[in-house]
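Take a look at the structures listed below.
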Structure I
Amino acid sequence: MSKKQLNTEELKKLHAEEYVDHFNQNREANKNRIRGILGHIKLNEQEVVCDYGCGNGLLFEEIHDKVQSYTGVDFSTEFIKSFEEKLNHTSFNISPKLVNRDIVDFAKDHQNTFDTAFTLDFSEHLYDEDFERIYRAVFETIKPNGRLVFHTPNGGFFIEWLKNKGLMKQQEQHIGVRNFEENKRLLSRCGFNTIQVTYIAHYNVLKYLHALSFIPLLGKVFRARLLLVCIKN
C-alpha cells in the first residue's frame, strides 16, 4: 500500500529546524560526501554556478576558491539562516548570493544564466510531478551547452530496495528515491537529452561493498549512489 502523498506545507515541516540541526551535527560526514562527488567533477575559475537545494552551504565551502560566482537557492528558511550564520564566522574567496525562494519562481528571471547547476541529494526529496516541474525550471536557468550535476541515492541499491519494501526504515524526507532509468526518463522529459552516469560508492561503512558492483549481473545491486552529468544541448 502506497503512502499518502504529503502537501507542500507538510514537506516544509520535514525540512525545518530539526532536520537542519541533524544535518549540522553530521557536518564532517556530509563534507566527505561532497568531496567524494567533486572528485568526479572538473570546475574552472570562470564558472558561474547555482546550487539548488543548497542547504547549509557544504558545496560552497568546497568550491568557493574554484569558481567565479556561486548562487545558493533553498526553500528552507532554516537552512538559509544556517548558511548565513556560517558566513559570519568564516572567510571565503567569493561572497555567495543566497536566495530563500521557490526554484520555479527563481528560474523565471534567471534563464540561461549558469554554466553549471548542482542538485546534490535533492531529487529524492521530490514526488515525480514536483521533479518534472522543478527540473524543467532548472533546465531553463542553464546556459546552452551548460550542465546539471545531479547526485542522489540509487533506488537499485539493495539497501534502498529493502527500504522500498518496508523491510528497513526509510528516511522520512526521502519520498522519491529512484534508479538510473527512472531518473533518466524524468530528466529527459525536462529537456536533458545527453545524460552520463557514474555509479559511486556510499560514504559510510557501506562503501566497502562497492567492489562488488563490478560483478557481472549481480553487481548492479551494490551500486549505492548515482552521479549524473546532464548537458543542455
Structure II
Amino acid sequence: MQSKIHWPRALTNKIRVLLDDFLPPAVRDSKAVMSVLFWIAFGPRAKTFMSVKAKAYRMTQKEYADLYREPSPFDVKRKTGLNEKSIEKILEHCAGAKVLEAGSGKGYLTELLNKDRRVIATDLALSNRTKASPFFVSNLENLPVKSASFDTVVCTHTLEHLRNLHQAYFELKRVASERLIIVVPMQREYKYTFDLHLHFFPYPHSFQNYLGSFERDADCFECDGDLVYIEYVKKR
C-alpha cells in the first residue's frame, strides 16, 4: 500500500480547481482518460471509486458504510479536511455554550471548539471517537436528540457524502436552537471525481437553492475553495 500523503486542504482544493475548471468536459468525463488517473490514485479500488455515483442509491446502508471503512491507498494524511479560513469563520460564528459537531471525523475541530464551549461530537464511525468531548454514534439522517438541544450545530465536509442530504439538513436544523453552520466543498459535478461525493455545489447559490433556503435567515459564501453556510435559526 502506498504511504499516506500530507497535503494541506488549500493545496488539494487548488488541484481540484485545475482538474475541474481547466480540463475540457469531454476529457474530464472520459472513462478512458480518467481510468488511468484513478488507477494511479486508488490502485485496485479504482473501479469502486469510479462507479460509486451510479451505484450509491442502489446499495444497502451497510454496503454504503463499508465504502468508508476501507482506507484508500491515496488517503491524505492531515489533521482536518477544513482549510484555515473556514475554521476561522466557524469559530467566529459559533453561538452559545453548547455545541454539537455532527460528522466529527478525526476530532480536530472538536478540540478547537471545546476550548471555549461544551461540545458533544457524533459520527457514524465509533473509531472517530475523541477524548476531547462526549461522543455518540449516529446517522445524521436520524439523530437521537431532542429538538433545540444545542445552541449551535456544526457539520463540515459531511453532507456531500450523504444519500439523503435533505433529511440530514432538517435533522441538523431541528436540534439547533440558535445557529446551524455547514461547510461543503465548492465543487463542480462530473461523472468521475476523486472522492465519494454524491452532491456538488459550484456556487453559493447552488447550495442555498438545493436546500431551498432563500427565504430563511441564512448566509452562504465562498471560503478558500469551500462553501460556508450559516443559518440563523433564532432570527437576528
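Structural remarks
- At a computed 1.8 (distance in nm of label points 7 Å out along Cα→Cβ at positions 93 and 197), which of I, II: II
- Cα extents along the principal axes in Å, for residues 13-60 alone derived as 36, 20, 12 - corresponding label from I, II: I
- Source structure (of I, II) for P(r) over Cα pairs in 10 Å bins from 0, in percent, for residues 165-212 alone, computed value 21, 50, 25, 4: II
- Highest-scoring entry among I, II, by distance in nm of label points 7 Å out along Cα→Cβ at positions 85 and 181, is I.
- Source structure of the calculated read-out (FRET efficiency 1/(1 + (r/R0)^6) of positions 101 and 157 (r between Cβ atoms, R0 = 25 Å, to 0.05), 1.00) within I, II: II.
We did not get these values from a lab; they are worked out from the coordinates using the rules stated. Predicted model, so just to flag it, every value in this text is computed and none were measured. Cβ atoms are built from the backbone, for glycine too; each structure is taken alone.
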